[in-house]
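Asker: Structures follow.
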Structure I
Amino acid sequence: MFTSPDTLRVLWYWNRRLFTNLNFRAAWHSLRELLADAKWLGALPGVIAVFQSWGDEQQVHLHLHFIVTSGGLSPAGKWVAADREHLLPVPVLAAKFRGKFLAYLREGFNTHTATGKAKPEDQVLMPPPDMTRQQCLNLLNKLGRVKWHVEIDPAYAHAGGVLKYAGRYIRRGPLSERRIRAYDGQRVIIAYAHPEKHPRPTFALDAQDFVLRLLSHVPEKGTHCARVYGLYHSACRHKLNQARSRLGQPPYEPEAEPPDTHELLHRMFPDFTGDLCPKCHTRLVTVAVIRPGHSPPRRKAA
């Protein structure tokens, strides 16, 4: 997990898409360069990355979750297994991430390229209304002198668990409906996401504050908050299949067409047969089919 300092929130507020892009780039480039070194791994891993802008109480907390394969493909085409307890030294990764991200942010404030040509507007970071460009650069200089927070967890025994964890942030966004416990007309009562106590502890937010916090995490149009790198990138499909072959796995074959409702239900409920829901026993009706990479169809309100 790569966490950005809280003082960078103001830059994110006014440059969400470009800030997120640079955040992803710095984290991936840092990880890729270190793991390519034979001192640590000497191989290219597969990575699934998710950007998250919120904390437990819906406050702004900018960080990235990276799911990294426990090993990678070497330049010679061999699979190199990683140490399950120690992937990289955390201070080294944190320092490299800090240096790269600050360098990319500084470059983002340049309005011209190295050749003197003006950059497109969507490639230039804009200073907040109450800050000058120089004040933003001064802030970045200060952040280069403090420690940044990076965490590396040991390898998981089962990939399904960690993928399910990251999938929550992709599917549900900052808040799932289950966590909203009550609303008295003025305050919203919300349960914490991953508490250790039972029943789950809660916190309260004023209704207006709740709406503002929730909307503050809506990504800017065109922002991709989940990405893949390394062996999982589409340009590395041949390397992925090479790695799968070394691990005794068949080649990756993407599904040309999404499975129909009955096939999906059969995967979820092996005993499913017929046209009735296995839970409520109501007849199933296909409302719409959403193709991969497409948005749901727009529907007019009644």
Structure II
Amino acid sequence: MDSASSFAAFFERTFTPLFLAGASPRTFAAYAETFRHWRRIVGEISLGLVDTVTLAKFRDGLVSRRLSPATVNKHLRHVNHVLGKAGPAGPRNRDALGVLPRCPWVKSLKLLRRRPHVVDFVALSAAYEAARFARWPRFDECETASGLQARDWWRGLYVVAYTTAFRREALFALGWDDVDVAGAIVRLPAEHDKCGVERIKPLHRVAIAHLLRIRTAKPQALLFAWPHGWKRFYAEWHAIQDMAGSVRKDHFTLHDLKRTAGTELSGDASPWVVQQMLDHSSINTSKHYVNAAKQLRPAVDHMPMPEAFLRGIS
């Protein structure tokens, strides 16, 4: 193990077995994607030759591929993490290997925080109604899914995604064994959570009613089994919203339903409840999911006023 081997080889042969052991498939895939970009942009450069100029070349190459600033910064974080493990050990990096005497660094891109996209209930209702035109998923050859209608599958997904605020990966990992209909709760096992934490949430009565519509006589293992691949999923996702009359740039995402749930709850619930609902480790993360502008109107309308102000308009 020396600095003469390529950086990409260090990632594959040393970093992956030592520092990604036990990581989720999603994490493996994310790091692998980063180093595919690295090879295309930088090539097989030796680990010891990676410097600030190299990292700047990588960053600018990602930008030239029209990746979003957030995605560019994600790849930079991955590269920095790998370099950190090749660098010297320290109080916060005690298992570093010390292959490099110091770690190069380059500034990430500045992110502009826009207001979270809250799904308009009119648009959400239109998509719900348009689900009657859905052609996928198809369960014709699946005995346990006999009688399951695509429209009910999509409507159930909309309702459960909004009322539980689970991430996409969590939604599609939920099984019928995780649902307690009588107790009106759903449990997400820790192994399916992004932060590795078991989540237990109450189920809204409307969500329960929609789930019962897709529970077949011989229930499948998963609530939302999708046997067709993600490309087909997103094609159908957008097709339904097209049929609902929404232009493509205004289409909402599953993550937008999560933001909408946080925003709607923030009107009456405490920040701690919102954080718990959104499955965030930090309340600082949750605040970026809440579009507080929606709460400003009622808040301003109910502001106490000095009597002189009121007499001035009488």
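Rule-based calculations on the coordinates, nothing more; no lab input. Here the structure is a predicted model, which is why all the values come from computation and not from measurement. Cβ atoms are built from the backbone, for glycine too; each structure is taken alone.
Asker: If we compute relative contact order in percent (Cα under 8 Å, 6 or more apart) for structures I, II, which one ends up with the highest value? Spell out each step's value before the answer.
Answerer: Numbers: I: 21; II: 16.
Largest calculated value belongs to I.
Asker: For mean count of other Cβ atoms within 10 Å over residues 118-125, which structure out of I, II has the highest calculated value? Kindly include the intermediate steps, with their values, before the conclusion.
Answerer: On the way: I: 12.4; II: 15.6.
Checked I, II; max of mean count of other Cβ atoms within 10 Å over residues 118-125 sits with II.
Asker: State the single structure among I, II that was used to calculate percent of Cα pairs over 38 Å apart, giving 31. Let's see the in-between values first.
Answerer: Details: I: 25; II: 31.
Comparing all candidates, it corresponds to II.
Asker: Then there's this: Work out which structure the value -10000 belongs to, where helix-only ellipticity at 222 nm (-39500 (n - 2.57) for each DSSP H run of 4 or more, over all residues; to 500) was derived from one of I, II. Numbers along the way, then the final one.
Answerer: Details: I: -10000; II: -14000.
Source structure: I.
Asker: Where does the value 0.15 come from, among I, II, when FRET efficiency 1/(1 + (r/R0)^6) of positions 54 and 166 (r between Cβ atoms, R0 = 30 Å, to 0.05) is the thing being computed?
Answerer: Working: I: 1.00; II: 0.15.
Only structure II yields this read-out.
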